[in-house]
Structure formats: structure tokens, C-alpha cells
Structure I
């Protein structure tokens, strides 16, 4: 086991990793920007290192500063969390060159799978079913029009280097395509530093279902069931639950088996998530793999009892996977709601300010992952995720009622700060959602079509 791990992230995931390390008896180093000098993980970690000013490109995306912090503090490994450098193969390579273990897949695997267009080719060859689309990035608006005509409208244009729901544009008809193509490339260049895009057929009544896998460096792997992530706005997930409700159990089992087969075929190591779209005929199509821990990983932890972050760390140490497929016995239903510092009344615009009051819910089978506390200042520099509320119950109706109770207990007050809690409660009360009739268009039905794409800080 490592003696010391540096956490190359911030917010709730940094605190989540630090807690996992403490339970393993591993010392932690928290890096932080100037804006995060009073953050919860800075207070919790064994050591802290300031790595730069507030903008993420000068701090949490500054690979040189992070590696130097690890070397200076004697850390043996780096946990990247999610976002930032978590799927950056170059960063993983830099860590290896400096004698640091990157807690994630090998750089070669990340290069093959982190690029969404390449992942389609690699995993399609491994037998995963793909939606109709381009086999390579499209190189011009005319090329995009040719592909779209072949696969049929509507289509979705996706950034090859995309992630986190950004760099995607749905196009309903040919007259919209050229402008959408150029706009998506501009967004991809601004957000990811890579303007390559590809096309897929857009499934209008689709379910978004994902499979959690965990593999070691010795050829062993398990899947840990499914999560439904269909409740999303502008491709940003709002509510996740596991297992995916109302879908045929045989289909979900097949999807999980296919995902694990794909992971083992490409030599995957660590925790990863295979994402699928399920059409109205209950046929599933692979869309991408996230080569990192997911925001919604607590859903799987609640129904399996497996600490995914601790297992990530064990695998990164070179330990053979401690689990076998018969050991994974999901029980009950878990639901996660993301509480964002956003104002649903103003188009979900991010909000900022000091938290004068911050009281999280409690009670049986209720988990809250958060970096918030009374006096914490929600700034404008980073993702607005403030907390994740996760509940478990034996049956879905019980879990929904428990989540409604938990959200009703949340108390968040401060000048300028608004949250998505009222909207989350509105979704929980929706008749289609209560019945498990989920599609990626559910939120659009409740709030109307989303505005034009914009780049987040």
C-alpha cells in the first residue's frame, strides 16, 4: 500500500478520496488554488500545497505544478478524481516519468479510449454495438453533411476529446448542420484544446444507461451493475439511480457482460464506466467510456457495498483484484441527486456567494458527499456542483420517498446563492419519472428546450 497519495483535484471528490485514503492508513496531500485555500479538503488533508491562482489552467490543470508538489512532499501516487487531468494521457505519462503512480488506466489505454472517436473504433472492433455514425472525425461541414445524410437525422455532433457533457450539439435537419458543426468545433477547441468532432445518429427517446467496471493489471475484472443517468440537462446529469429501472433484466445483464468483455479486451485497469443509449426497442448502443471514477459512483457503492475509490487505490498498488463476479451482489435501489449552485429560474445560471447556513440531511441510508460548510464561499471559477445526496432503500418507491425527505431537510442560505433543489424535487414529483419512464428528453419536457450551447468556466 502507498504511504502517501497526492489528490490532484478539488471539491467534494477531493474530500471523498482523502477520506478513502485515511481509512486505508494512507497520508494525503491536497493541492489547492488560491480560491480554495479554505476548502474542506485543505482542512482535512495531512499536507497541503498551493499550486497557483484561481483559474484552473493555472492550478488544477497545471501538470508541472502538481508533479512538483508530489515530488516535494514525497507522495508516491496521484489520484486525479474526475474532470481536470483525470483522463489526460499526457499527465499520466508525466507522472510515470517522475516515478509517480497515476491512479487510473495506463496512458496507452487512455489514449485509445479517452478520444471518443477512437473509442468507437476500438470497442466496436471488440464487439460492442455502436449507434450509426462516423468511423473517424469529420473534417468539414460538407463531410458532416455526407455522414448525416447516410445515417439520417437527427444527429448529434460530439467533440472527440469531450467529457462532462460538454461539446455536443443536436441537429434536427440539414439546414442547421453547417452552423452547428462550426459552433461545436469552436466549443471543443475552447474547452478541450482539440476541435475534432464526430457524428452519431441521435436517439430521440433514448435511455442513458451506464455500467461500472473494475479491472486490475493481471487480467481480472468485474462489473458492478448498471446506473440510469437519463435525467440530464444539456447532457449534464442531474439524477442517477441504480439499477436502471423498468428495463428487462436480461438486457441489463447482457449490457454489463458486454462492457466487461470490452474492458478486458483493451487491457483496462482501474475503475471505468461504459455508457450506452437504449432505444425504444430496448436495443442498447455503446457511446463512450469514461476512464476515471464517475461523479455518480456512490450509487453503485450503495447497492453493492464496494468502496470503489479504495479498490482503485488497491489496484494501482499492483494488487490483484480482491473481488470476483460472484462477490458482487447488488441489493435494493440507490438514487443520487446533484445539488448544484445554479438558479433554475434563470436558465440554471451558476450562482456564487457565502454560505451563511449549510445544513445537510441525515437519517437512515442517507449519504451526502459535499465540500460545503457554513462560511464557505461558492466562487465563480469552477463547476457548480455543491453536494451529492444519495439514498438507498429496498424498493424504488421507498428510495424516491427517502430522497424527497432528504432534499426537504437541506438548508442552504447565503446572499446570491441559489441551488437546484427545488427543480430536483419537481422532477421527483413528475408522474413519468415516478413510474420509471425515463428518457434523456424528460428534463426538456419540464423546462422547455435548452438555450444555445455555452462554454462553462
Structure II
């Protein structure tokens, strides 16, 4: 007689299969984003090391306006989150026509934002180093670097928004491949433009290598060329993409699509603008502490960024899958997503934090020959390494909320943490009490821990999940 499994055993088999399938889906979406970010960080490491070889002033000139880069980039990324939420939900509900209309609106908004930020950044390039309290000896160098870096703002905007559009449809591999190309181009042009003519030796072979000898300006030109190539490539890929190509759609304002996208994007934009503006204020206070603190902070930020890659790679997958589940009105799937993502993220960030703690002296030594800079950077990196698992939890819950369009809560949490804890605390410590870089990073860690507490409360109460009642019943 043929064996027929009991309903109970069948349910267990189904549950295991769903969990295994969900894990494969999560990793399939997350690993290309992680690799893309790893490549970007690797090139950032190489950039910092190449410029760092020119001296502390060069490192400070490049790093002193870096937070303005975050301010602009994160504001544009926030717009992409609005489209991600809409497109992921549309595909979850099997509404491909609505998804394609949203892509055409993304193209229109990309053009508007790209032109706008080009005008703004080029116009203000001379003032940004002054506002950032950059040392007078390096202001001109920092201003020139900033100007060149932002001339290709339109292709940079395309890379950010179009990459998000592709990820919202589950295509994380294409942005990864283009990111790898951009980074390779950047490295090659860095090598040619930063250094002067020199002789390279490999075993018994000697090669006379051409070099432009442009220093910091060469690094800016290399990045500008790489950004332009990346923007052109991702635009071509989007146009030919089988799922999200905007071909045949109208490129005129469609308020029926834009309103829900902007409703999600606007709080996220305010959040990123507010927190990034906080980073600018934070960096300005650190710049006022002198070249050594600025260099240590710049290098430590670069080193730290690599160890957040697992967290942010998982966040992209969380946002996409949560949006799909919401579009399908599947509360049980939403509940299962949380039970899979949170342990995975915690394990990854514990491992990442442990590696950062152990490797921080060696990593700092890659970018600076100054014992003072290395020692100071090592201290702050080991402090922040301990807080990484807590911050990782916040990243995942925020990813879920972005995917389902609930961006008001993260906006409030991040603004409170940034301005009431990090900025006020850093101002008191560094400007009033005369304390140094370590106190500023302690305020940053306090900010991250507050976010953990607020997102934990949000998760326990279920306010992150619009399908909470259905998920609870399931």
C-alpha cells in the first residue's frame, strides 16, 4: 500500500521547504548587493591608500567634504526607496503595467534631480570647505576635488535610482556587475592620474610607467570618469531590461504613480537629509580638532564602512521581499521573513564586529604611516565594533519598513538619535569640554544604541508590519 503522509507530517515538510526556499531567496538577493558594496569599499580603501601616500594633508582634503557626499547621495537614494516600495509591491500583486509606469517616472525624476544637484554642487564648491571648517591650507585643494567629483551628477543620480529600480524587481546582479566595472575603471585611472612618471619593478622586469602626477585632483578626475561610465551603462541596461524597461511608456508627470512613491520617499528623504546634515555637522566639529583627528576619523570611517556590508546587503533583500509579501497580502510570509532575517543579520554582524575589533590596527596601518593616527583610529574602531550587532538589528527592521512604505517611524527615530544624541553630545564634548575624537565616536555609538532600542520596541509592538494581524493569526 502506498504511504500517505499524515497532515501533521506534511505540514512539517512544507514548513521546512518554505524555510529552505526562503533562505535561498534571501541569499540570492543579498549576495550580489554585498559583493557590489564590497567592491565599492575595496576601491574606497584603494583610493584612501593612494591619496594617503601623498601625506596627511591630501587625506584630510579628500575626507573633509566626504559627509557632503553622503548628504547628496542619501537624499537621492531616498527617492529610490519610494520607487522600490511601489515597484516591489506591484510585482508582489502581479501588476506589471503599474510597475513599468513607475519606472518611467523614475527616469523623469532622475533627470530632474541630476540637473538640479549639478547646478547646486558646482555653484557651492568654493564654499563647502569653508562651511566644513577645513583647514585654510587645504581649502583650495578640497574645493577643486569637490567640484570635479560632482560635475557628472546626472550619471551619478542614474546609477543610484536605476540601481534601486533593478533591485526592486529582484535583479541585484546587474547593479553589482556595473559596480564592479565602475570600481575597476576608478582604480585604473587613479593609478594613471594620481602619480607622476615612475619606474615599476616586478622580479627582474623594469617598466617605465606613465603618470599625470595630478595628486588629489587626479583622484577626483578618475572618480568622475568612473561615475560617468557607470551611469551610461546602467541606463542602457535599464532600457533593455525584460522586466522594468520603460520603453513605450510616457515620460510625463503621472501623479497617480508619483504620489504614492513620493509619500514613501519624502519621510525617507527628510530622514536621510537630516541625518546626513548631522554627519556634516559631526564632521565639521571633528575637522575643528585638527589634521590628525580629521585623518584618523576619515580613515576609520573608510575602514568601518566595509564591516557594515553584510548588514546593508541584507537590508536590500529585506526591503524587496517585504514589499513583495505586502503586495501579495501574505501576512504569514511577512512573519516568516522576520524570523529568518533577524537571526541571520545578528550572526553576520557579530562576526563582522569581531573581525573589525581584531583587525583594526592592521587596517589603520594600511592607510597611514603616522603612529598617532593609527593609535587614535584603532581606539575608535574597537569602540564601534562592539555596537555592530545592535546596529544590524536596526538596519533590518528599517529595511522591512522601507519595503512596505512605512518610512515615517525611521525618520523620527533617526532624527532624534542624530541631533539630540550624536550632535548635541559631540558639541558638548568637543566644543565646550575640549574633549577629542574618542568622545565624538562615543556619542555616535550612543546614537546607534538608541536606534536599536527604538526599532526593537517597534518590532515587538508589530508597528513595522502593516499585515501584523494576519501574520499573528498565521
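Structure values in brief
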item: Highest-scoring label, criterion being distance in nm of label points 7 Å out along Cα→Cβ at positions 305 and 409, among I, II; result: II
item: Parent structure of the calculated result 12, 36, 34, 17, 2, 0, given that P(r) over Cα pairs in 10 Å bins from 0, in percent, for residues 161-288 alone is the read-out and I, II the choices; result: I
item: Answer label among I, II for the case where Rg and Dmax of the Cα atoms in Å, calculated from the coordinates, equals 23.1, 88; result: II
item: Which entry (I, II) yields the derived value -27000 for helix-only ellipticity at 222 nm (-39500 (n - 2.57) for each DSSP H run of 4 or more, over all residues; to 500); result: II
item: Parent structure of the calculated result 22, given that relative contact order in percent (Cα under 8 Å, 6 or more apart) is the read-out and I, II the choices; result: II
item: Comparison of I, II by mean count of other Cβ atoms within 10 Å over residues 233-240 - largest value held by; result: I
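Quick note: the coordinates plus some simple rules give every number you see, no bench work behind them. Keep in mind that this is a model prediction, so the values were computed, not measured. Cβ atoms are built from the backbone, for glycine too; each structure is taken alone.
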